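> Dropping the structures in below, format is structure tokens.
Taken together, the values in this text are just the output of simple stated rules run on the coordinates, not laboratory data. Predicted model, so just to flag it, every value in this text is computed and none were measured. Cβ atoms are built from the backbone, for glycine too; each structure is taken alone.
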Structure 1
């Protein structure tokens, strides 16, 4: 191996070490934010439960038909968002869970397509 090749190899190794140090710093930043992400996920789940409960109460109150349809649409959208969240978490697990997660996302897309087609057919 010549001196030029050795110097090139050393420069490449130093560049790799510098890049790996940057990855380590970024990984530590992500790890530091994990508790905040868990808290945000729990808050989202609580908001989703609260929204579904309020929408169920609104439907039972005997509201006008248009408001009833709007609350039904919003509750379907909340459920679809929750399905997407569960599906993405299953995909990140890999294996069979990833296949189930992909099927869940396909199901949400098909449901959204059905909803838009049905509403346009009814004139909304």
Structure 2
């Protein structure tokens, strides 16, 4: 049986949360779907839909590296305000191509990005 998450379920979910997944904040618009899986009165699991954002930056490749860095700095200077304004708590960037380690390290060093865990996947509908 799949049903909506209730406050009383959070205690059980915390006990089974061995991977330290972020549990939803009840009533948060960032978690519009909060469900639990229950069979014969026993809580077996949960599923949450967490709204998030991804960043796409497209710059003219003929620009110098310095100019591109300045433009990126300008954009990321505005980004925290835009996230807050849109009630978002974080954003992600996928560096392409995957072997552009230098660009990833630039984002980590200068803008506070961190390497994410897991295997990135997406589902399109």
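> With helix-only ellipticity at 222 nm (-39500 (n - 2.57) for each DSSP H run of 4 or more, over all residues; to 500) coming out at -10000, pick the structure among 1, 2 it was computed from. Show your work: numbers first, answer last.
Details: 1: -34000; 2: -10000.
Computing helix-only ellipticity at 222 nm (-39500 (n - 2.57) for each DSSP H run of 4 or more, over all residues; to 500) on every structure in 1, 2 gives -10000 only for 2.
> Computing distance in nm of label points 7 Å out along Cα→Cβ at positions 20 and 84 for each of 1, 2, which one ends up highest? Don't skip to the answer; put the middle values down first.
Working: 1: 3.9; 2: 2.7.
With respect to distance in nm of label points 7 Å out along Cα→Cβ at positions 20 and 84, the highest-scoring structure among 1, 2 is 1.
> With FRET efficiency 1/(1 + (r/R0)^6) of positions 4 and 36 (r between Cβ atoms, R0 = 30 Å, to 0.05) as the yardstick, tell me which of 1, 2 scores highest.
Values: 1: 0.05; 2: 1.00.
Checked 1, 2; max of FRET efficiency 1/(1 + (r/R0)^6) of positions 4 and 36 (r between Cβ atoms, R0 = 30 Å, to 0.05) sits with 2.
> Relative contact order in percent (Cα under 8 Å, 6 or more apart) computed as 19: which structure among 1, 2? The partial results should precede the final answer.
Working: 1: 13; 2: 19.
Structure 2 accounts for this read-out.
> As an exercise: semi-axes √(5λ) of the Cα gyration tensor in Å, calculated from one structure in 1, 2, equals 51, 19, 12. Which structure is it? Provide the component values of the computation, followed by the final result.
Numbers: 1: 51, 19, 12; 2: 38, 16, 13.
Of the structures listed, the value fits 1.
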